[in-house]
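Enquirer: What follows is a set of structures to go through.
Throughout, read-outs are computed from the coordinates displayed, never taken from laboratory work. Please read all numbers here as calculations on a predicted model, not as lab measurements.
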Structure 1
Amino acid sequence: MEKRAAYVKKVCEKAKDVFIDGDKPNVEALIKAGAAEFKEVIAKSATLDSRLTKIIKGIIDVQYGGMNGLS
């Protein structure tokens with residue numbers, strides 16, 4: 001559980017670094033996608049910056065990772 005919590009924190013911090021410039025998001029919306037429930041855990045995490053939480057437009061189940069999953 002500790003490793004999972006540390007990973008969620010790391011993902012949330014990285015999302016902030018990538019998707020926030022200055023004091024606002026640098027994208028209009030986020031879509032969370034993945035094959036397991038982990039995407040929902042991150043979307044609901046208190047560690048995820050509230051500015052990013054506000055722009056989550058969807059959570060989608062996909063069967064594959066990478067470009068195959070996006071297709």
Structure 2
Amino acid sequence: MTVGTKVKQTLAQLKTLEAMLSDMMHYAQKQEDYTFFKQSSSEVEKMITEVDERVKQMEREEPQYKGV
């Protein structure tokens with residue numbers, strides 16, 4: 001497995017995690033649980049943005065990673 005594949009796999013996993021946290025936020029019955037899931041979701045969104053930018057940078061600098 002190449003570095004590009006691993007980074008893209010990580011990005012996909014982060015997106016899955018963010019979707020799960022967002023879903024759990026909607027089902028939270030306590031305000032503190034809702035707040036926890038909302039904050040966690042926001043943190044994961046930041047990570048997604050950073051990893052996505054890294055993927056784009058890798059694809060620009062190393063064309064072999066495009067479409068991996």
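Enquirer: For the read-out helix-only ellipticity at 222 nm (-39500 (n - 2.57) for each DSSP H run of 4 or more, over all residues; to 500), a value of -12500 was computed from one structure; give its label from 1, 2.
Expert: The read-out comes from structure 1.
Enquirer: Kindly point out which one of 1, 2 the value 68 was derived from, the read-out being volume of the Cα convex hull per residue in Å³. Spell out each step's value before the answer.
Expert: Working: 1: 97; 2: 68.
Value 68 for volume of the Cα convex hull per residue in Å³ corresponds to 2 out of 1, 2.
Enquirer: On relative contact order in percent (Cα under 8 Å, 6 or more apart), which of the structures labelled 1, 2 is highest?
Expert: Details: 1: 35; 2: 42.
Largest calculated value belongs to 2.
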